[in-house]
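Trainee: Following this line, the structures themselves.
Nothing in this text is a laboratory measurement; each read-out follows from the coordinates by a stated rule. It should be emphasised that the depicted structure is a prediction, and the values quoted were computed from it without experimental measurement. Cβ atoms are built from the backbone, for glycine too; each structure is taken alone.
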Structure 1
């Protein structure tokens with residue numbers, strides 16, 4: 001998995017995070033039955049515009065969701081999403097869920113998205129895109 005870049009890349013209609021993030025490690029597995037497992041470690045802010053005490057932390061992002069983006073017919077979009085899972089202050093999270101996938105899901109991309117102000121927000125980390 002990669003952390004969201006500074007360039008504002010949107011994936012499947014989901015905006016990237018508003019700040020620069022870093023990830024120590026991350027992996028995601030999705031099988032055809034919809035079993036989804038995501039593990040991230042060290043998913044934290046790394047933005048030079050922020051105060052030093054904020055960088056190296058998840059700064060208020062305490063929950064995340066996993067989203068599945070599928071391509072098809074020339075477009076890509078979010079087709080499934082997990083419930084909320086905790087994200088530690090040091091940026092560690094484990095997501096284990098069963099999601100409903102469409103029969104045709106070409107080139108799935110897995111996103112880890114922030115919960116911000118009670119709503120599902122931009123993506124913080126993604127599998128290769």
Structure 2
């Protein structure tokens with residue numbers, strides 16, 4: 001496995017991410033930011049952060065699969081959420097959890113959540129930017 005994930009005991013216990021990802025592979029996979037679009041480019045889950053998160057994670061999984069990678073290979077994830085407030089955390093976690101169930105699990109990488117005023121197109125609530133490392 002080219003990405004070792006660990007938590008640091010002297011830092012607060014992470015909720016939904018790991019503190020550190022140590023990449024030792026030689027191929028780096030950069031996915032374009034993934035949003036809640038279906039194959040035809042239609043918005044999935046209008047107004048529903050959990051549904052949009054689920055679809056974005058499924059799109060990430062498809063991109064990883066195309067590159068011969070899985071979530072175990074993800075070294076870093078950046079999550080952009082429109083108009084963030086603390087109440088949205090539960091919806092975000094729900095969406096990740098539903099997607100993980102559908103794809104048979106998804107290991108948790110170091111992650112950064114970035115509140116943004118909007119994404120590239122009105123109606124999109126979340127975008128995932130993922131980097132993976134392969135041997």
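Trainee: Which of 1, 2 yields 0 for helix-only ellipticity at 222 nm (-39500 (n - 2.57) for each DSSP H run of 4 or more, over all residues; to 500), as computed?
Mentor: Value 0 for helix-only ellipticity at 222 nm (-39500 (n - 2.57) for each DSSP H run of 4 or more, over all residues; to 500) corresponds to 1 out of 1, 2.
Trainee: Consider the structures 1, 2: one of them gives 12.2 for mean count of other Cβ atoms within 10 Å over residues 36-43 as calculated from the coordinates. Say which.
Mentor: Only structure 2 yields this read-out.
Trainee: Which of the displayed structures (1, 2) returns the greatest value of FRET efficiency 1/(1 + (r/R0)^6) of positions 68 and 116 (r between Cβ atoms, R0 = 30 Å, to 0.05) on calculation?
Mentor: The maximum falls on structure 1.
Trainee: Of the structures 1, 2, report the one carrying the highest value of relative contact order in percent (Cα under 8 Å, 6 or more apart).
Mentor: Between 1, 2, the highest calculated value is found for 2.
Trainee: For which of 1, 2 does FRET efficiency 1/(1 + (r/R0)^6) of positions 52 and 76 (r between Cβ atoms, R0 = 41 Å, to 0.05), calculated from the coordinates, equal 0.65?
Mentor: 1
Trainee: Comparing percent of Cα pairs over 23 Å apart across structures 1, 2, which is largest?
Mentor: 2
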